[in-house]
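Visitor: Several structures are given next for inspection.
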Structure I
Amino acid sequence: MSYPTIIKSFFLSLIGGLIACSSPEPLDLIIHNGTIYTVDENNPMVDAVGIKEGRIAYVGDFEDLQGRISESTVVLDLQGHTMTPGWIEGHGHFMGMGYNKLELDLREAANYQELVDQVAAAVAQSQPGDWILGRGWHQSKWDQKPDTLVKGFQTHGQESAVSPDNPVYLRHASGHAGFANAKAMELAGVKNLQTENAPAGLADGGEIISDALGNPTGIFNERAMTLITKHIPNTTDEKDRQALKLAVDECLKHGITGFHDAGIDQQTIDLYKESIDNGALKIRLWAMLSGRDTTLLETWYQSGPELGYGNDHLTIRAIKMYMDGALGSRGAWLLEEYTDRPGHFGHETTPIESLSQLSAEALEHGFQVCAHAIGDRANREVLDQYEMAFKNNPIAATDARFRIEHAQHIDPEDIPRFGKMGVIAAMQGIHMASDRPWAIDRLGLRRIEDGAYVWQKLLQSGAIVVNGSDVPVEPLYPLASFYASVSRTTLLGTPEGGYEADQRMTRDQALRSYTLDAAYSAFEEDLKGSIEVGKLADFAVFSENIMEAPAKDLLKAKVTHTIIGGKVYAQN
């Protein structure tokens, strides 16, 4: 070969190498042929998405991707279906969801008799002395009232009759009350409240409901629940892992790629890390530490938040506090008495001074505070404590993103404070659909119209509103909350035109509340919540165009694929 030929060959090789280096790498996964909503206001709808190593590498037109397909590239044809960013459950109880499937699920019990029948069936399959546990009953949703009611609740007579040798404890759907049978109360030492001393451990912020003669009815409200629950045997590692698997499967079924877990302990954290390490925990969790465990908090204050453990599958940077109860159990803390229980204002379940101290400590150590507040009194008290903490530490408060969980009923004077203070309202659209028909009995029309489920008023104040289900209070079914958010009706479509229809969300607002705004509320908007290059490849695919289909058809939509980190989980 002549010298000029060698030079020419060298330069051709060099140019070829440069071209090869500049050519885009083949993608791992390409998704196309559907309607893709990005929740990116600068690029709201696209034709195709490309994924490389679990991240979004391309967003645009499918025809521009032909050079990035190799033999190893998976091409997912959406077949006309609709894809959005992965949905984030903004407030739920992950292990509670799994355990709800292992115990009695009472959410579909239409009346007290059906609850009793479920208990009787469980007794028939149990050994004497075995605890029977369940959750989900709600007396205000039953189609007929029991013959005997005390302060609006059933009594344990029928329940105890079918379970004489088994202690039974059934949590209210809200989780803020419990229903015990005679055997469980016997084990707990709860007797006639007129003839016996108050049970040891009964603290302020709770109530044992009794009849006119002082006999306990079986209903334990708020902090009084611990009188029973402390006698329930601890769970096992095997059962914990089983519950976790059931919870993961439920998320994948519904297009949930991220989950805000509202209140966990160190044992649960250890389980999550173990499950991430062995590949069992496929969902991305953002967890709140239980604010009731001061030892736990002190430990985490020393180490600080933990971000993105296991390839962004677990983040711990928040603290959960319970400041009141729920409307269903009349535990929500109100400024005015309950319309259907005069003289009763609900319960302050945690001394407000504790929230003051915790808010200051959280700011100092880089944690968010997520305070459960349903009643207008509780919301006001929480806002007051947040405001004081922000004023005392203005630098840390610049972008603190403290949250109020539920924010279900707010005094009109306090609504603008959310936007002004940057406090996030983590609400649940399904609570309006499920609770509104009976909530008016608790609050009356004026309070309902002025301050209950006021999504638009909050959004217009500049606040961020996050959506969710509060599972297992309600089923993990994001399209139910989405539907309720845009229709303001029950899941049966009533009433025509919706409740307080001026507060309904637009489709764009409702989608953001489950995606980008949920990510923002966890300081994760740069990782999740929209389909943009560089973000995690987490998506949900629906059989219907949920952004355009008539509202009545939204509940017919099915999740066909849940995609997490570019891994596709097809749903049947």
Structure II
Amino acid sequence: MVTADHIVAALLIPLAVWILLNGLDDFVIDIAAACSYWKLTLPSEADLDAVPQRQMAIFVALWKEHRVIQKMIENNVTQVRYDNVEFFIGVYPNDGPTVSAVKEASSKYPNVHYAILPHDGPTSKADNLNWIFQRMLLFEQDHGIRFDMVLTHDAEDLMDPDALRWINYYAQWNEMVQIPVLALPTPVKEISHGVYCDEFAEFQFKDMHARQWMGGFIPSNGVGTGFSRKALEALAAAHNNRIFEPICLTEDYENGFRIRRMGMPQKFIPIMIRHGRPIATREFFPRDFHSAVRQRSRWVTGITLQSWEFHGFHETLRWAYWFWRDRKGVIGNLVTPLTNVIFVYGFLTWLWAQAMHQAWGLASVAANTWQACAAGLGLQVFHVGIRCWCSNRIYGLQFACFVPVRVIAGNWINFFATWKAVQTYTICKITGRPLRWVKTEHNYPSRSALVTERKPLGEVLTGSQWITKEQLAEALARKPATQKLGEYLIARGWMNEDDLYAALSLQSGLPCGRPDEETVSPPVTRSLPMTIVKKWQVLPFRIAGGELYIAGPDPPSPAMESDLRRFTRFEIRFQLLKPADFQELQERYL
């Protein structure tokens, strides 16, 4: 009689072979990555500064990103430590809110330029990027300059202030340079986002190094990728002026392969901790299960299914190992959850057998597979340990302890993403419909997300020489516990209010100053409940680009932000205001 144990045992044979094969493949990458770190040398700050700055253009393709794009532009334009850079933002004419937000940002910053596409969207990110390139060519013609490099970024990206300096350094020898991309930390309870944290940390500590060391192609991450002008022109010549493949949902991956195929050198910049943070592009990835499945289905479609469509047998054979690495997820993502189910079944039946003092039935019917199962399980435990180490390096030990839980969650996310990708791709091929750019909702982080710990106000004051260290020590020793440090320093006459708020702006990364009269909207000033306005001493004064602007004399605390978000659907932007100016605005509008 065929029992459940017999069915499970029959499934174990192909699953055990797959797990073992996959584990050995990953073990090869582990060894290669370890070798790649041998005698790894990195440039010093002096080395970075010694390289003449190339003229760089940053492309940002948008579709319905009005809620986050202004923050992205403001943070990155004002914080990046690189002089020769221009931002080109691509928008669709039927995306009015985003067009308005980008136009407003371009009016504030002279190095921000918008490119309105000649057709409605969404099409694909690649199509958007191609039209941005044409806008850049017009800019070059009008201004008599030539860009040496083009970088691609997304609306949710938080660029590291030093990223362009690192890319500029390695661009001396490479036609494509990829800076690390890492998820920003979120609470442990956000399991779906934590999967991104773990996977990106492991992929960029290990896989990217191994690919480079073994001579494979470096897939672009889509953001933080610098392409030389030589590489872009070669892509245009080889593909009918389509630098980014319009029908491809992962044009970044495709261009990484195409550049390597043309024999051009590529470089992945190693993850390094400088100034208390990893030098990397940071962002929030989808933070719930549904959004994660939606985004990953696009990755699976482009990297695995469309890649098969684009590259013939000869090309695939030449790069067989790396295509195997990138495409095996179509199989692995679909079968891995089955191993989870079988493991739970085996564990529960073993517990039952122990409780009933019976022989474990599965052990007897699957006796011929236990060696392969044990070897595969051992390799899996080893690789989970490596992922824990990578996650710990970026997010700390406490976060890394939950990697095993997130591995299981990732298995199910990838399963549903792959199933959705295969289904969507098949339907589009049967019906002849084009694949569409599937966008996910994004949250834009504050600049303080790059800082592991905000500097105390006293350290900012002494570091910028507003006060001496002796004055700070005396103030901390003598001021009443209920009095703020800044208030005490002003009372002693050691600094004035203007300097204090300049220091608070520097510490918090928030703009400071009284809003222009024409930007204050009386109806908006009464958009929050009076109890909330008085409780937190804030004044809403403007709505623009899907954002609510709020002014107040104190930098916002997490409790304040959480409380305010209960009363508005808009993204919140804070602005510091001196107490006298704040009081005057309150008296006028409330």
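Visitor: Tell me which structure, out of I, II, gives -16500 once helix-only ellipticity at 222 nm (-39500 (n - 2.57) for each DSSP H run of 4 or more, over all residues; to 500) is calculated.
Guide: Considering all the candidates, the number was obtained from II.
Visitor: Here's something else I'd like to know. Where does the value 3.6 come from, among I, II, when distance in nm of label points 7 Å out along Cα→Cβ at positions 301 and 469 is the thing being computed?
Guide: It was calculated from structure I.
Visitor: Shifting gears a bit: Quick check: 1.5 is what I get for distance in nm of label points 7 Å out along Cα→Cβ at positions 541 and 557, calculated from one of I, II. Which structure matches?
Guide: Corresponding structure: I.
Visitor: For volume of the Cα convex hull per residue in Å³, find whichever of I, II sits highest and give me its label.
Guide: II
Visitor: A value of 6.4 was derived for distance in nm of label points 7 Å out along Cα→Cβ at positions 69 and 221; which structure in I, II was it taken from?
Guide: Going through each structure in turn, the value belongs to I.
Visitor: Shifting gears a bit: With distance in nm of label points 7 Å out along Cα→Cβ at positions 93 and 477 computed per structure, which member of I, II shows the largest figure? Mind showing how you got there, number by number?
Guide: On the way: I: 2.0; II: 7.1.
By distance in nm of label points 7 Å out along Cα→Cβ at positions 93 and 477, the leading structure of I, II is II.
Visitor: Given a value of 1.8 for distance in nm of label points 7 Å out along Cα→Cβ at positions 285 and 317, point me to the structure among I, II it was derived from. Mind dumping the intermediate values first?
Guide: On the way: I: 1.8; II: 3.6.
Matching structure: I.
Visitor: Continuing with the same structure: For Cα extents along the principal axes in Å, for residues 205-508 alone, the calculated result is 51, 51, 44, so let me know which of I, II that is.
Guide: Numbers: I: 51, 51, 44; II: 82, 71, 39.
Structure of origin is I.
Readers should treat all values here as calculations from the given coordinates under stated rules, not as data from a laboratory. Treat the numbers as computed from the prediction; the structure is a model and nothing was measured. Cβ atoms are built from the backbone, for glycine too; each structure is taken alone.
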